[in-house]
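Structures given as structure tokens follow.
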Structure P
Amino acid sequence: MASLSEPLLFALRAATGVTLAPGSVSSVAGGSINACYRVAERSGKAFFLKLNEADCAPLFAAEAAGLAELAAAQAVRVPAVIGHGVADDVAWLLLEHLDLEQGHAIAAARLGERLALQHRQGADHYGWQRDNSIGTTPQRNGWHDDWLGFWRSERLGFQLQLALRQGHGYELADRGERLLAALPGLFAGHRPAPALLHGDLWGGNWAMTPAGEPVVFDPAVYYGDREADLAMSELFGGFPREFYVAYQRAWPLPPGYAVRRDIYNLYHVLNHLNLFGGAYLAQAAGLMDRILAATGEHS
């Protein structure tokens, strides 16, 4: 059983009106970035609490804003935000607690349908009202009128520069330069409408309630090509066939997705390289070679 400091308990109560019952704090496994807890009031009502160092407060503020943006779409369920802040040199984020379990095929199909509905929520530009993070890497979301320009500068170009600064230039610099130059041809005729994206839709970021309602969490929200969410879902697995069938039935993907999927997933592979090191270098180089081969180039 974990315990929280008195200043933190006071801050939670002052900001949210939630008074936690003594002895109600228990650790929750699964997070690799934050310390996570199930906490409860005397009434038994439970909440989900994330804690980290004080300088992580902007990450929690962005996560709260992203969850609120997804909730407003009224498509896929997300945990409700109760509050966030800093106290006793600790950043905190308090969310609705949901009893979650691994999603089955029926829940996955519901998620596919509702994700398509979420993607119908649009914007006038690509990006978002604020920057956030992908893992612990900054994710820049400055507004752009052009999708290709957004993806080239705020996504691939940014991650490539991080990789070069970490010493991976020998393997990636030439590939990256040729790939960025090839992007206009790979995106020829593709003009996606800005869609509300989860942004980090891998298998560990969805589950279902005991009633079978799909839930997503830990978003990295922005408005972009809806294919980017679908691509991420394929990168590490965790989504059954029923999810894709339901999505395609609700809103079919346009031709050329297979090549664009690799381009979108390169962003996440490069991010894993920048976060976790050289174990992802070969995967990044191989993915870049495959994309370049689609243009007729070879490494």
Structure Q
Amino acid sequence: MYESLGDICSRAEEKKITFWEVILEDDCVERQLEREASFAQMKTMYLAMKDADASYDPALESRSGLTGRDGGKMEQYVNGGDTLCGDFIGRVMEKAVKMGESNACMKRIVAAPTAGACGVVPAVLLAMQDKYGFTDEKMTEALYVAAGIGGVIASRAFIAGAQGGCQAEIGSASSMAAGAAVYLRGGDAKAISHAAAMAMKNLLGLVCDPVAGLVEVPCVKRNVSGAVVALAAADMALAGVYSRIEPDEVIDAMREVGLSMPACMRETSEGGLAATPTGIRAKERLQ
């Protein structure tokens, strides 16, 4: 697994291949797989994302009662055709909510990179496939891009909220989605890396403060924010706007910020939104 986005870019330039092919080759070496077997496994994960979106149940609520039904509300709102952000962003938001709620309701999702951040990458990729008509094979290639970015983040920093706050979960997912989106729109390895960096920068310092210790509030709605940030970062990179801080240094900064966070801001439910009067009442009710 690569530990540097810079190394991935250098490898892509050296071999005259794309970002996703670098990750595919690395996966084949690391897990001793043929290319076809690796690709088939990754495609299975993408199809699972599609299935999770298609099988969303707007009547389902989590056992805690904190989560559910909002995905259906978003779908109705977007169908009304009068959203502030437009139809495409509306669909992205809708899919992010649906995926996050499906996770809270114990349905089948794909951790990307974690269950708590499972809505960001699918929301961006599924909405882009709907808009541009990409094949499932092309979307699988994009998922390799996302996986490569996530792998570097996991190696250089962390992807768990308990270690680095929600910046490590939603921030990482947003970086992964941003890079994948750039790839789908024809961006090169440099643009992919800088999109990932800009997405992470915009979520740097995000704390992990789940109400009552459940991956529901504010987690589901943060998936929406992460998906929208990813698209903003992707558009900037596609326009030729790059991060002034090198992408790998941005990841390193996320690690340092995470290590500096007090324990109450790292998934312990002792601070932030979990410690508000409403959050405390929710915890007491569930206990």
Structure R
Amino acid sequence: MEIKETQAKSILTKSKLPDADYVVNPYTGCRFGCVYCYASFMGRYVGKDTADWGEFVYIKINAPELLEKEITKLKNKGKGISILFSSVTDPYQGVEAKYQLTRKCLKVLVDYEFEGLVSILTKSEMVTRDIDLLKKLKNVEAGLTITSIDDSVSRFFEKYAPNVSQRFVALGQLNKAGIDTYAFVGPLLPNYINKMDSLDSIFRKIKNTGTTDIYVEHINLSKYIYERLKNELPDLDNKELEMFDKSKNKDYRIKLDKIVKELVTKYGLKLRLDDTIYHKDL
């Protein structure tokens, strides 16, 4: 595992995501090393291969200072602007406990009295550490990625990420603290099309935490992701690989979209963007 301190040239980056105007990524790389992660392409910017994803984290130690300078360029204290932590890393991966770059960046936004929306997406319950700062932001939401209700499944696909059971607990704690929350259900693993009960359980458990807003995303199986998945999970048999192959099919996605919308209605949830996200359509 390589951990390296670096100096970034900028930290507040314009976003092409549909629900974020800017993104802040305090780290390059992510120790969680999820086998399906689209962000594994980031390795190319630091001389790494996609196969190295999860084995390096570069620490942008000047991120808070950069944000303090760059945030002033937004008009009206950023009113009407949204900033996402983070798009190609996890802002609360393990190194955050030591470096606290995410916390320091949030403190910059608090001190600046940022008027826009601050949105956080993570797989870690460490986000609850910063509830004190989140309460001071004028417009903030925190999201947890949910891919299963089974810790063994989350451990299989998300090698070093916190167990999914801890994420459900974190959603409950955030809601109890009065922080707006959402769940990011994705990627949808291929088995859900034949196991609606499993997907039903995810939606029910999310609702039970007090969270009502969700994003849902189809799995992105671009060639570099698919190859990494096969290499990382050599024990997948042909039948399981066939399920992943089927998930590339449009008819498969349409069928799964229908199931998702039925469950959204059943549990009174709000599906953000009004549809299941398919990465290639963004």
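Derivation of every value follows stated rules applied to the coordinates shown; laboratory data play no part. Predicted, not measured: the structure shown is a model, and the values here were computed from it. Cβ atoms are built from the backbone, for glycine too; each structure is taken alone.
For which of P, Q, R does mean count of other Cβ atoms within 10 Å over residues 81-88, calculated from the coordinates, equal 11.4? Among P, Q, R, the structure yielding 11.4 for mean count of other Cβ atoms within 10 Å over residues 81-88 is Q.
Determine which structure produced the value 38, 31, 17 for Cα extents along the principal axes in Å, for residues 41-112 alone, calculated from the coordinates; the candidates are P, Q, R. Each step should come with its number before you reach the end.
Details: P: 44, 29, 20; Q: 38, 31, 17; R: 43, 24, 17.
So the calculation was done on Q.
Looking across P, Q, R, the calculation of distance in nm of label points 7 Å out along Cα→Cβ at positions 73 and 97 that yields 3.5 traces back to R. Comparison across structures P, Q, R (criterion: distance in nm of label points 7 Å out along Cα→Cβ at positions 49 and 209) gives the highest value for R. Suppose Rg and Dmax of the Cα atoms in Å, for residues 89-128 alone works out to 10.7, 29; of P, Q, R, which structure was it derived from? Going through each structure in turn, the value belongs to R. From which structure (P, Q, R) was helix-only ellipticity at 222 nm (-39500 (n - 2.57) for each DSSP H run of 4 or more, over all residues; to 500) calculated, if the value obtained is -13500? Checking each candidate, the match is P.
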